[in-house]
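Next come the structures, one after another.
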Structure 1
Amino acid sequence: MTIQEEKITQSRIAVIIGKGGRTKRQIEKKTNTKLEVDSEEGIVTIESEDPIAVLKTADIVRAINRGFSPQRAFTLLEDEDIILDIVNLGTSANTPKQMERIRGRIIGKAGKSREQIEHLTGAELSVSGKTVAIIGEFDQVKTAKTAIEMLIEGLPHESVFSYLDRKKKEAKANILEYYY
């Protein structure tokens, strides 16, 4: 029996449990695991005979905790090449004002910047608290993470988007090269 615990924020406990326990049951069914949610402590205990299932489920719980909807978190189960990565913004900001500025640069006006990063990489982003969570294939996540780091460093959005555009064209060329 493999057991793993994940600490989650109070505000996301209801999302993990879902209406009438629906989301919790969905997670358990899709991953063949058992979840125990301690709402007082904010601890989710994951149990299964399959250690891989426990790791995948921990990623789903982490993704939901970082602001993804359960449906978006379930994309982690669709393909073994899809991963979750979390960028900690706390190391780049010393004040709440700096944190707000960095988050604002990543999200952009009316969410345009985040949307553009998602569109050009194929990865999904969730900016929550002091983190940016990214779900996608390894190369997508790596490219999105680089773009986020460029924005944190203060590079102009224009430069970041031209980098992403170049990476998208390279990926497309690699696919064509692979098949022809």
Structure 2
Amino acid sequence: MTSPIVTLRLMTEHDLSMLHQWLNRPHIVEWWGGERPSLQAVHEHYLPRVLAQESVVPYIGLLDGMPFAYAQSYVALGSGDGWWPDETDPGVRGIDQFIALPERLGQGLGTQLVRALVSTLFSNPEVTKVQTDPAPHNLRAIRCYENAGFRQVKQIVTPDGPAIYMLHDRPSSPSAASAA
């Protein structure tokens, strides 16, 4: 039996109804905003991202080619609304994601999704590191990030409340490692 393949594609306007359904699932509401958004609210919030009118880049995670997850990345510097006011590095990207299918939780797919997202981000040479900020009691997310190569840095307070600040540094290139 072969392992499932997790890939990413950019989210499109056609995905907004599916995203609306996902954002209303109890296991997502618990960690993603705490509310069940209307379809109109999803369109208002996510359509500018799809149309590249914001610095947030939305993705759909695919499991063997079928949508199963949402992911997003953003430039941390200047993200506003009280987020990352001390950040000075324009190469830092933040990430968030969720698995939409509750029956697919606990199977290592979140780790694969995060690895795919980090790999996509580091394919841009301007990206210096990737950060994330799970809630301290979201042990599943913390374990997922650690399995994907993140390290816990410190506990912080974000506009959403307490969080664990986690970082994934840019991997050193094989040629740089062998030259050392």
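1, 2: which one has helix-only ellipticity at 222 nm (-39500 (n - 2.57) for each DSSP H run of 4 or more, over all residues; to 500), as calculated, at -8000?
That value comes from structure 2.
Given a value of 2.2 for distance in nm of label points 7 Å out along Cα→Cβ at positions 23 and 63, point me to the structure among 1, 2 it was derived from.
Clearly, the read-out refers to 2.
Comparing structures 1, 2 by FRET efficiency 1/(1 + (r/R0)^6) of positions 47 and 71 (r between Cβ atoms, R0 = 25 Å, to 0.05), which one has the largest value?
When FRET efficiency 1/(1 + (r/R0)^6) of positions 47 and 71 (r between Cβ atoms, R0 = 25 Å, to 0.05) is calculated for 1, 2, structure 2 comes out on top.
Computing mean count of other Cβ atoms within 10 Å over residues 119-126 for each of 1, 2, which one ends up highest?
Comparing 1, 2, the top value of mean count of other Cβ atoms within 10 Å over residues 119-126 belongs to 1.
Say we calculate distance in nm of label points 7 Å out along Cα→Cβ at positions 87 and 103 for every structure; which of 1, 2 gives the highest result?
Evaluating distance in nm of label points 7 Å out along Cα→Cβ at positions 87 and 103 on every structure, the highest lands on 2.
Out of 1, 2, choose the structure whose coordinates give Rg and Dmax of the Cα atoms in Å equal to 16.3, 55 when calculated.
Structure of origin is 2.
Figure out for me which of the structures 1, 2 the number 2.8 belongs to, where distance in nm of label points 7 Å out along Cα→Cβ at positions 39 and 159 was derived from the coordinates.
2
Throughout, read-outs are computed from the coordinates displayed, never taken from laboratory work. Not measured: the values here are computed from a predicted model. Cβ atoms are built from the backbone, for glycine too; each structure is taken alone.
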